[in-house]
Structure I
Amino acid sequence: MRNGKRATLVLTTTLLIIALLAMCLLLRFLFNGRYKKSNLPAAYEIIYSDMFSSNKGGMITIDDQGGIIGSKPLDDLQDAFKYSYEDGVFVAGGHRHNTHLIVGKNSESKLVHLLSDSNYSGVMSIEPHNGGIAAVMNGNDSPEHDSYLNLLVVEDSHGKVLEKRVLKIYTEDQVSTDEDMFIVGHELTLSSNRYQGKIIRYNFSTKNIDENVTDDNLLYNQTVLWGGRLLAVGTDLNGSPKQIDVFDANTLGRVASMRVESNFQSLLSVGERPWIISSTQACQISDGSYDIDHSECLDIPVIKDTQYVAQAIASRDKALILVRDKTMSEAKGIKTIGSILAIDTKTGDSVITPVRIPSSKSADSILFLPYSSR
């Protein structure tokens, strides 16, 4: 009889402990797993995706205080960190998966597969072009060519393939005009493990290709056009920026080269002028001398050693910078992954907007664009 009472007591205690644990989990979900949605005007769209999974992507709308207004899934978007934002149209994709996001001027979005096949690899660079897409797709080592190969793809607004051509380059970035597409990266010689900076120009009409292979141990990873000049950021083999090379856009000949400081973060074009973003300033590049015009530098909120620039785009006269924290913070069902720094190049004013996403969402790859209701 005593054994029966003892067993009943043990069972009751066990059930009580289980009930308390369940209540704790419920309270944690209610108070930490939920967040209050904002009713303020929309400011930015935040695009998130997972590095390894293709069913964890989505887009979140936030206000200028970082409050979450709403969200929607973007199934099949994976590791989207390559991007371009031109004339209010945003495109993004990644190396691993051939699903790419297009967001139009009214913030409506759609997912597309280049070459109409999701089984191909992703992109090294991508841009909107004449209602369609111009991109360089990921490739592979080719012992036959003794190099790494990529695939140039141009499609119209209906997905019709206008160009598909193998390129001998490891692509990092691209920029286009109506007539030409400029591709920057490096050429890798497999047999000697030789890395050289490389620039390619492709003409959309004639389909001609011109190229320039430059220095050893140089990798180009960012580029902008400025009039008849192409500017490209050159890094060492560790990815540390060391120079900006200036090329004649017609001949691809290098006409100038400028060193960059250790606190260099990004190169972008704002108001048809090239700007350098460092960890403390935004500075224009001077005409003729191709050097920093210190009289035009704007002080900006300091980008700390615990942060890094993940994205830089221009909207009208503003430079918009996504600054990610190396260590994210989390509270009440949301995680803060960094901030958007909006720099008005006309007034010098800067505005910081925290970037937050629900704790359940992947922060492997984060991109953003200005919200548009047009």
Structure II
Amino acid sequence: MGEWYSYAGKVLRVDLSKEKFWEEELKEEDVVNFLGGVGLAAKIIFSEVDPRIDPFDPSNKLVFMTGALTGTMVPGANKVTVAAKSPLTLAWGEAHLGGFWGPELKRAGYDGIVFEGRASEPVYIVIGNREVSIESAEKLWGLSTSETERRIKEEIGNKDVRIASIGPAGERLVRIACIVSEERVAGRTGMGAVMGSKNLKAVAVKGEGSVKVKAPESLRRNISRLYPMIMSYPPSQILSAYGTNGEMLSFYEYGDVPLRNFTKSVWEGIKNIEGRIMVSKYLKEHKSCFACPIGCWKVVRVQEGEFQGVEGRAPEYETAASLGALLLNDNYESLIYLEKLCNELGIDVISAGVVIAWAMEAYEKGLITKEDTGGIELNWGDYKTIIRLVEMIGRRE
């Protein structure tokens, strides 16, 4: 194909076993036949990965693939798909990362990256304007995701680089491990564990290019019409004001909040963990992902009490539902801490809550006892136990 529009036109291939990397032209027929980042990633996985392999086998491929509009100013066009054979499902696995990493990859000249093999020692990858290097991550192994980001920026001398990394959970091949970039998360299906199995700690990207579109003026006109339409929509206004957890009470009213594994329908604690609590007491800053007019990303800080000083992303609906309502935990400040803890360890908050809920119900029914739990009492609503269990999961204890 001649000139590409909205696509970069190239995919980066990295063989970690051989410490080699090369560029591959994006095929026009693939763009037509396989829609977006998910489609292109699926085409690679199903064409190149033997379905019989163990997900942690070096021959499994880990694909980061942007969408057709990623990096343009189309509202919400910031996503990148992460795909591989999943260690959690033993079948197709995908997760989606928002924020800024995907647009940065496209600005660096690539629509996607395909990792194969396994590095002989921990490494991270640096990508900048179609220049690639493989760096040692031995000093980064064992660090949290935020500390990993800080150290890499310091090492390469660029505070504006965008980084996707794993935490201790991914390194230890915890099957619910995720990939984190600036508190945005590719959470589902254990993609962080696949990344860890390849001894790949992080991927750092800095692009200086731009994403071309065919008719920029026409696109701008249409976007200028779209933005007010989006923000006039009541759910958008709720998301903008309160984040994804702003609809918690609505979901509760029609029975969609998973109270104690969906065995309860009424719970007074729901009022203590819904999104408006965040605004009234903890909100520090509103933030947005790339090209997003809504800005559901909220930064919070606990000013006093047991969790004083804890600062980070406000609990998303997924966190409040899975580590709050699902477990009958109505301590909002513990959810702020748990959101940060899961992100630092690199654990999917949804899966963490579901695993703990299963254990609590099994304990309640006598299927497991304190002998099985190492003396830990698994009682519904006990936020201190929930925190302890998340820490244990993250370190595979």
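Just so it is clear, none of the values below were taken in a lab; they were calculated from the coordinates. From a predicted model like this one, the values you see are computed outputs, not experimental measurements. Cβ atoms are built from the backbone, for glycine too; each structure is taken alone.
If you rank structures I, II by mean count of other Cβ atoms within 10 Å over residues 186-193, which sits at the top with the largest value?
Between I, II, the highest calculated value is found for II.
Comparing structures I, II by distance in nm of label points 7 Å out along Cα→Cβ at positions 98 and 194, which one has the largest value? It would help to have the intermediate numbers written out before the result.
Values: I: 3.3; II: 2.2.
Result for distance in nm of label points 7 Å out along Cα→Cβ at positions 98 and 194 over I, II: largest is I.
Here log10 I(q)/I(0) by the Debye sum over Cα atoms at q = 0.15, 0.19, 0.22 Å⁻¹, for residues 154-281 alone was calculated and came to -0.72, -1.08, -1.33; which of the structures I, II was it taken from?
I
Could you figure out which one of I, II the value 13.9 for Kirkwood radius over Cα pairs in Å, for residues 250-345 alone was computed from?
Checking each candidate, the match is II.
Taking 4.2 as the value of distance in nm of label points 7 Å out along Cα→Cβ at positions 50 and 234 derived from one of the structures shown (I, II), identify that structure.
This figure was derived from I.
Given 27, 57, 16, 0 as the derived value for P(r) over Cα pairs in 20 Å bins from 0, in percent, which of the supplied structures I, II does it correspond to?
Traced to structure II.
Out of I, II, which one gives 0.65 for FRET efficiency 1/(1 + (r/R0)^6) of positions 162 and 322 (r between Cβ atoms, R0 = 30 Å, to 0.05) as computed from the coordinates? Walk me through the intermediate numbers first.
Working: I: 0.40; II: 0.65.
It was calculated from structure II.
Here helix-only ellipticity at 222 nm (-39500 (n - 2.57) for each DSSP H run of 4 or more, over all residues; to 500) was calculated and came to -9500; which of the structures I, II was it taken from? Could the numbers behind the result be given before it?
Details: I: -3000; II: -9500.
So the calculation was done on II.
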